[in-house]
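Participant: Several structures are given next for inspection.
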Structure P
Amino acid sequence: MTRVHWLAVLPLLAATAWAAAAEPTIEAPGDSQLEIKLERISQGYDGQTCWVHPRAGTIPGAQPIVVLTMQKLLLTGSDVFFALNEMRTDDLGRTWTGPTEHARTLGRRDEPRGVVVATCDFTPKWHAASGKLLGTGQTVRYRDDKVIANRPRETTYSVYDPRARTWTPWATLDMPDHEKFFSAGAGSVQRVDLENGDILLPIYFKSRAQADFRTTVVRCRFDGKSLTYVEHGSELTTAGGRGLYEPSLTRFGDKYLLTLRNDSAGYVATSADGLHFDEPRKWLWDDGTDLGNYNTQQHWVTRGDRLYLVYTRRGANNDHVFRHRAPLFIARVDPATLRVIRRTEQVLVPERGARLGNFAVTDVNDRETWVTVAEWMQTKGPNVVIPPDNPHGADNSVYVARILWPSPQP
């Protein structure tokens with residue numbers, strides 16, 4: 001049986017240091033090779049804002065450094081984000097420092113005519129060829145703290161300095177056709193870095209006139225400071241449901257796999273070169289029935305010859321959760337059929353009344369992979385806020401679900 005350990009946060013040890021302690025082991029069904037420890041690295045909420053988008057990147061070494069970014073959300077608006085903050089652990093999660101706000105480099109900026117632009121949906125990831133922790137995300141524009149409907153969107157990026165514990169001011173990726181890529185961003189994606197240093201960065205985009213998003217993978221170059229466009233591949237979409245967006249890419253064996261969000265279902269596509277993909281198909285269970293994921297991102301975990309999907313879905317006694325975005329599940333994927341193996345499903349993060357749909361994956365070392373997520377404290381849309389005394393227990397906890405592998409990465 002798979003072992004799942006639930007861990008809880010201890011009281012604040014110093015001004016900005018957190019530590020976690022183990023609770024009793026709980027047996028759970030699923031993939032017998034998965035052992036999961038759940039940690040809560042932050043909790044508590046004021047009813048006005050909440051932490052969202054906690055995504056971690058790992059700086060490798062004898063003792064890896066894990067840097068997690070997240071930002072505050074205004075609960076009385078829709079996708080109204082503030083400056084990115086950082087939490088960091090230098091001892092594999094025993095203690096954390098932060099959150100530390102980076103308003104000067106990763107904060108909002110003023111533009112003409114009362115427009116405010118922010119970077120959001122940010123994901124850090126180690127770039128081995130340059131030896132840099134590179135984060136990517138996208139812009140969002142507001143007027144009076146309301147998202148501007150038909151607005152330009154750009155892919156953003158920033159580089160971390162681990163000694164100074166600072167980020168470079170966020171910059172934008174220049175695209176070749178500004179009208180075609182009028183709204184183009186790498187929000188909430190997983191990228192693949194090639195051995196030669198090139199980056200395969202999935203983005204979603206549309207022109208000013210289009211209603212549905214298209215997804216493509218952009219091959220980029222990164223010299224340690226600047227990210228530049230080289231080319232892009234297939235343009236994937238489906239009619240309705242905002243098209244295909246929030247893509248995540250992984251390399252598994254000799255294939256590249258892309259998972260995509262649509263308002264009605266999650267989709268998956270395959271490629272031999274990471275740029276040119278076959279026709280996306282809906283995510284299904286191994287018996288051919290619908291997985292039940294919809295209008296929410298999904299991300300990959302890969303381990304040797306094992307392929308996993310992390311996702312949310314309907315049908316888990318979770319009708320009270322907005323878009324069924326909790327609990328957070330993990331299950332193996334059959335690489336031949338690209339179907340999710342139902343008997344391997346298990347809960348990564350439990351449901352406590354709040355959505356868990358915005359999350360990320362980082363490989364920490366050859367023994368651990370972490371999935372990070374926060375309880376998003378809006379319920380049926382903006383202005384409908386989960387009360388502090390809600391009966392399900394959510395309190396804007398920020399979780400790290402640590403997948404502990406039984407042997408080093410093969």
Structure Q
Amino acid sequence: MNINMHGDAHFLNVSDSQFSVRSAEVTAAREASWYANTPYGIAILRYAELKELLRHKMLRQGSYAWPALNNATGSFARWWMNMMLGKEGGDHARLRKLANPAFSPKIVRALLPSFHSMAEELTEAFVGDGRCEYMRQFSEPYATRVVCKLLGIPEDNWRELADITVVMGQALGVSYFEKMDEVNEATDRMFAIAEKLVVDRRSRPAGEDFLSTLLSVNEASEDALSHQEMLDMIVLTIFAGIDTTRNQLGLGIDMFIQNPQQWELLRARPDLAEAAVDEVMRARPTVTWVTREAVEDFEYQGLRIARGATLHLFSQSACSDPSAFPDPEFDIAAQRKTHFGFGGGIHHCLGNFIARADMQVAFEALSRKVSNIRYDGEPVFLPDSGNTGPLTLPIKFEAVA
């Protein structure tokens with residue numbers, strides 16, 4: 001490692017498949033210091049330091065290097081390294097400026113009635129049974145159909161999009177290299193869908209929808225996205241919109257199961273649904289940490305950080321830091337500091353308006369129809385680090401007339 005490690009800082013073995021960002025060892029490390037050592041650099045554990053370093057001028061977004069670290073090549077690696085998320089400076093600012101109008105609150109508000117209809121339809125399909133497998137029967141179809149609606153894809157095609165996203169998501173795990181051919185094939189299929197979307201939308205009169213806005217803004221700009229950049233942006237919208245929302249909705253219901261009084265509070269106070277989204281993302285985020293890479297040598301709080309060093313910003317740990325959250329227990333009515341579920345700085349999530357709106361609608365719809373949610377068998381989760389969420393979440397409940 002090219003960082004001078006302080007001898008009193010704890011070591012967290014984030015490469016261990018059993019490592020958990022919510023473990024007692026992470027809590028102990030946070031109590032001892034604002035950072036900890038890891039096999040791949042340092043982990044930032046406390047709220048104040050993480051908030052500052054998330055926007056630090058000497059750091060850049062770090063996950064762009066993931067394919068290279070895995071010796072991966074092909075279409076996923078090309079996309080991952082070239083899309084907006086992996087760009088910095090003027091390149092990032094240009095891509096963000098050209099994409100931003102398509103993610104406006106106005107476009108999201110126009111979609112809200114559709115989100116409500118989807119959530120109610122999916123809930124009605126299982127509410128009479130008193131049980132469901134939440135990920136399969138609600139979270140996955142809902143998250144995917146929201147993206148279909150946003151992009152003008154027939155909702156009947158949601159299963160194909162969901163399946164492709166699952167395969168592409170394998171690239172974010174430790175088995176990326178072994179799954180590389182499968183991942184690249186899925187990525188090629190996703191780009192073929194994006195290509196067809198662009199061709200179809202250009203063949204019809206422009207409207208005020210997401211794709212029309214994205215296309216028209218770029219046609220009017222001297223800095224317009226290239227055709228490849230346009231496809232990269234659409235694939236990012238599909239992949240991120242499905243993967244993170246599906247997982248975050250599942251983690252939200254899991255938190256409500258563990259805190260049943262909070263579910264009943266939401267049922268009594270549906271106006272708290274918006275706050276519930278933020279509290280879920282604070283207490284149990286699907287993105288448990290983000291990475292930054294040092295672009296120059298610099299010193300921070302006495303710690304020498306060398307150019308090229310990696311910092312893992314543990315948002316899960318920071319957002320339960322007692323110095324920022326004296327009472328960090330899950331509470332949808334509490335007034336909180338800003339969480340980091342949508343990132344921060346220049347890389348703040350462009351799709352946050354969509355994600356907030358569709359999750360709020362989902363929690364509202366279910367809270368109107370069911371009470372006393374609890375497990376109906378053992379849930380299965382992705383590893384509790386990196387990007388996490390339930391693979392299966394069987395629940396039972398009482399239907400509300």
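Participant: Assign the value 55, 52, 40, calculated as Cα extents along the principal axes in Å, for residues 154-345 alone, to the correct structure from P, Q.
Facilitator: Matching structure: Q.
Participant: Hey, helix-only ellipticity at 222 nm (-39500 (n - 2.57) for each DSSP H run of 4 or more, over all residues; to 500) derived from one of P, Q reads -15000; which structure? Kindly include the intermediate steps, with their values, before the conclusion.
Facilitator: Working: P: 0; Q: -15000.
For helix-only ellipticity at 222 nm (-39500 (n - 2.57) for each DSSP H run of 4 or more, over all residues; to 500), the value -15000 is produced by structure Q.
Participant: Once relative contact order in percent (Cα under 8 Å, 6 or more apart) is calculated for every structure in P, Q, which label goes with the largest value?
Facilitator: Q
Just so you know, all these numbers are worked out from the coordinates, no wet-lab data involved. This is a predicted model, so every value here is computed, not measured.
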